[in-house]
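Visitor: The structures come next, written out as structure tokens.
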Structure P
Amino acid sequence: MRAGLLPLALAEVEARACAAYPHEACGVLLGRAGDPARILEAHACANAVTERARDRYLIDPLDQLRIEKDARARSLDVVGYYHSHPDHPAQASATDLEQSWERLLYLIVSVRAGRVEERRAWFRAPGRSSFEEVLLDREV
């Protein structure tokens, strides 16, 4: 699977990930669903996890509802979610898989010492119990 990613959306994700370091940042990716999916916007959300914010995230449900409502009003799809991995690779973890939804993208940004190290995206196909990596194409 492939996904197009606007540079402005990636810049928003990376800025949020760096600002949240050493805690996990998280947010919603909006755009056009499909293959390839197109990520047009990234919207930061509050991490509702406070006890283990260095290695866990939970998107605040009120943020989620507000962003979904806005997306529908503008005929955009929720194509996925993003979060950061402070001081860990951008590899989807067992927890990420356990908490994932089918048919959505998961963009993970690795941040070390407050700087982005790598970014990778993952997709869980219907009926699959594992992620497949998504090739990200930066759109101009």
Structure Q
Amino acid sequence: MDPIDWPSIADVLSKIAIAYVLALPVAWDREQKGRSAGLRTFPLVATAATAFLMLARTEFGESAEAQARVLEGLITGIGFIGGGAILKEGGNVHGTSTAASIWATAAIGAATAYEHYEIAIVLSVMMFATLRILTRFKSDTSAA
């Protein structure tokens, strides 16, 4: 049995923690608005995206082709989860902002996994600002 690689564990924990924290503002916003996804969903999406891509890097090395396949699968899978947040009632569609937020939260996790923290931070701030500020300019805020 191989000895535990503590520096590696610290790296994993720090990246997953960063993704978790950066997902919280959006999670809080969605929770406050009573949306179908909130404080549990968004951190789970961000941390899982981080973990999947870290695993891919560990298992496949720096192979661009292998990394791309894992990233493609992640994007598709998260799109499927987001699709579950979209509801159609008569002529109205609800949940598109939540679905887009779930998808973008996975991008926070991906950016964190690849150590592009600047992208993850900008995404987190822009998503939160979009959901909090631009909602005021919508004619019907109940469909967010």
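Visitor: Compute distance in nm of label points 7 Å out along Cα→Cβ at positions 57 and 113 for each of P, Q and report the one that scores greatest. It would help to have the intermediate numbers written out before the result.
Guide: Numbers: P: 2.3; Q: 1.0.
Once distance in nm of label points 7 Å out along Cα→Cβ at positions 57 and 113 is tallied for P, Q, the winner is P.
Visitor: Given a value of -24500 for helix-only ellipticity at 222 nm (-39500 (n - 2.57) for each DSSP H run of 4 or more, over all residues; to 500), point me to the structure among P, Q it was derived from. Spell out each step's value before the answer.
Guide: Values: P: -7000; Q: -24500.
Value -24500 for helix-only ellipticity at 222 nm (-39500 (n - 2.57) for each DSSP H run of 4 or more, over all residues; to 500) corresponds to Q out of P, Q.
Visitor: Quick one: P(r) over Cα pairs in 10 Å bins from 0, in percent came out at 13, 46, 37, 4 when computed from one of P, Q, so which one is it? Show your work: numbers first, answer last.
Guide: Details: P: 13, 46, 37, 4; Q: 12, 39, 31, 14, 4, 1, 0.
Structure P accounts for this read-out.
Visitor: Tell me which structure, out of P, Q, gives 19.0 once mean count of other Cβ atoms within 10 Å over residues 9-16 is calculated. Walk me through the intermediate numbers first.
Guide: Numbers: P: 19.0; Q: 14.0.
The correct label is P.
Visitor: Where is distance in nm of label points 7 Å out along Cα→Cβ at positions 49 and 105 largest, in which of P, Q?
Guide: P
Visitor: Looking at structures P, Q, which one was semi-axes √(5λ) of the Cα gyration tensor in Å, for residues 33-72 alone calculated from, given that it came out as 29, 10, 5?
Guide: It traces back to Q.
Coordinate-derived values only; no laboratory data. Fair warning: this is a prediction, and the values are worked out from it, not measured in the lab. Cβ atoms are built from the backbone, for glycine too; each structure is taken alone.
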